[in-house]
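Have a look at these structures, which come just after this line.
Where a number appears in this text, it was derived from the coordinates with a stated rule and is not lab data. Computed from a predicted model, the values in this text were never measured in an experiment. Cβ atoms are built from the backbone, for glycine too; each structure is taken alone.
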Structure 1
Amino acid sequence: MLSTRLTERLGISQPIIQAPMAFAAGGRLAAAVSGAGALGMIGGAYDSGEWIAEQQDLAGNQSVGCGFITWKLREHPQALEQVLARDPAAVFLSFGDPAEFVPAIQAAKVPLICQVQTLRDAAHAIDLGAEIIVAQGSEAGGHGEKRATFTLVPEIADHIARHAPDTLLCAAGGVGDGRGLAAALMLGADGVVVGSRFWASEEALVHPAMLEAAIEASGDDTLRSTVTDIMRGYDWPKRYTGRVLRNNFTDRWHDDPDGLRAALDQELPRWQAAVAEGDARTANAFVGEVAGLIRDVKPAADILRDIVEGAEAVLAQSFA
């Protein structure tokens with residue numbers, strides 16, 4: 001057990017939050033992570049509420065949270081109302097200004113976690129009253145920006161120390177084993193948010209062929225791109241891009257987004273079929289640079305144990 005301010009504040013035994021990954025983080029994964037001593041999160045993402053409710057039911061009696069893509073939540077705010085009505089362990093907002101949703105979350109007395117990619121956005125979230133700030137580096141899988149975890153985390157840690165010492169900080173982006181957790185703690189974080197490593201778990205909602213492609217890949221095989229958002233029809237703000245595994249499709253279209261939009265009628269059916277079949281040569285796996293550290297698919301509880309034990313060993317050696 002690694003005790004930090006995060007474990008004390010959330011009443012968990014391990015300083016780890018599982019990222020609320022869109023489409024991959026369902027109720028089974030969230031429940032498995034919470035059951036093993038960390039905080040599991042359902043990825044509400046683009047959903048208007050029905051799927052989230054199903055996943056909350058699957059989580060059973062485990063205390064889990066729910067995450068939303070902030071700019072998308074504006075299109076279906078009833079999903080937040082529905083989640084708050086079921087007393088979640090936390091609400092996790094990322095990618096957009098959370099201001100309009102803060103009053104309802106605070107009124108429900110639910111911990112608010114805000115993921116940010118810049119110091120400016122961290123300061124804004126702190127001013128709004130976020131209890132936990134997640135500093136996400138560009139190494140992360142899925143959407144993000146340009147700052148690197150190794151510099152963003154201590155910069156925000158320094159800001160918190162000067163201006164809001166009761167605010168907690170988690171590091172995200174590139175944390176896939178005990179070394180990453182130990183490094184985050186040394187950089188001034190109270191814990192970490194882990195996405196890609198839990199994405200490659202038995203409980204995650206990911207096609208086996210996509211998992212196999214990630215296992216075979218290295219961090220060099222990922223890139224930040226807009227290709228998948230074009231294919232899925234999501235109008236993401238321009239400041240964010242999605243980190244995915246490179247493949248034939250990104251090799252063809254990454255540098256020609258306008259050409260891809262023009263060819264959408266021909267390309268979309270092929271891409272959608274690849275998603276359904278788990279064809280990683282065309283469909284893109286949302287996984288971070290930590291892909292180079294993923295060697296297998298195992299239960300989430302085992303992944304959590306490996307990360308914590310690895311961090312304990314590194315920290316013990318460092319201070320021996």
Structure 2
Amino acid sequence: MNAIAFEYGARAATDFLDTHQLSARTPFQTSGWWRAWVREAADAECATPVLVHVTRPGRPTPVVGLQLHQDDGTALLRPLSWPWADYHEVAYVGDVSSTGPGSDTGGLAEAIDRCQQEFGAKLELSDLITDGPLLRAVSELGVAPRPSNVVFRLDLTDPDIVRRVSERRDMRRKRRRIERLGTLRLTCADTPERVAARLPAFIDLHTRQWRDRPDAVAPFDGGVVDRTFAAVASEPSSGARLHELWLDETLLAGWFGFCHDRTYYAYRTAYDLAHGRDSPGHLLTAAMVTELAAQGTDTFDLMRGAYAYKLELPSSRAPTVTASREQPSPV
């Protein structure tokens with residue numbers, strides 16, 4: 001029999017995350033990401049965290065991360081860390097590798113339905129993975145999914161794709177031109193301490209690039225955005241990495257992302273506008289693709305956002321979906 005429970009509020013959610021190790025499909029369901037977001041961003045988003053978990057004897061415990069807030073007087077349940085996260089899915093307490101999550105659908109559906117009833121809230125889930133248990137669960141509740149976003153990925157197991165990214169003719173030309181000025185090198189901060197040391201320089205680079213631009217999305221603000229990135233980076237389970245491309249001692253470009261389950265998730269990038277004609281962001285991507293492929297990484301996930309630089313790469317496209325369910329009628 002399924003035992004359904006809710007961890008309501010920041011204190012209860014962080015206590016749960018402090019005492020349970022999660023198995024996550026993406027870095028956005030790790031304990032580290034959820035804990036950092038709850039502690040630093042939830043208040044700014046006017047969101048109350050709700051962790052819904054389903055305990056079953058002898059089976060891993062699925063955990064659905066949600067946030068509750070008011071939208072013009074309507075109670076609304078969205079995925080925990082929306083809209084910061086690019087993917088939303090179920091996490092698990094316990095190892096799911098041997099049992100698989102396929103049989104969880106009924107329990108998850110029951111838990112989500114009960115959560116809606118408990119809070120009298122409409123459900124609005126976006127950026128769901130198309131083959132994931134969260135989508136299967138809400139589909140069992142009669143929800144018809146609709147398109148959410150398109151994500152872009154590079155297959156690093158394909159030598160031809162790696163070669164096409166790293167050895168494009170225009171990239172070779174720009175690399176040769178900039179190397180006349182000095183030595184290019186790629187570095188990677190791969191521990192919480194190293195990321196913390198390099199994060200201020202990355203924030204400064206991003207701020208200078210996006211300052212006063214109307215199309216900036218969640219730019220660093222000296223407050224909650226900066227603190228949340230720092231909190232995520234400080235969590236070992238988040239898998240945060242900060243890659244940087246240097247010309248001698250000049251920082252040309254950086255990429256803040258996550259290494260998780262043989263995939264690199266490219267979350268936020270920035271480059272030095274003074275070297276814009278040499279496409280330092282493209283040069284950084286080429287160097288990272290080469291290095292990550294050599295290290296055994298399977299996928300370079302560029303995630304959502306149909307930006308021009310993604311469309312120029314030999315990336316594949318995959319959809320994510322949205323699933324909505326109306327506020328339950330009062331009993």
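Here mean count of other Cβ atoms within 10 Å over residues 58-65 is compared for structures 1, 2. The highest value is that of 2. Across the set 1, 2, mean count of other Cβ atoms within 10 Å over residues 114-121 reaches its highest value in structure 1.
To test your reading of the models, identify which of 1, 2 gives 0.60 for FRET efficiency 1/(1 + (r/R0)^6) of positions 194 and 266 (r between Cβ atoms, R0 = 41 Å, to 0.05) when calculated. The read-out comes from structure 1.
Here relative contact order in percent (Cα under 8 Å, 6 or more apart) was derived from just one of the structures 1, 2, and that gives 23; the source is 2. Looking at Cα Rg over 2.2 N^0.38 Å, point out which structure of 1, 2 has the largest value. Largest value of Cα Rg over 2.2 N^0.38 Å: 2.
Have a look at 1, 2 and say which one yields 3.7 for distance in nm of label points 7 Å out along Cα→Cβ at positions 138 and 170, as calculated. It traces back to 2.
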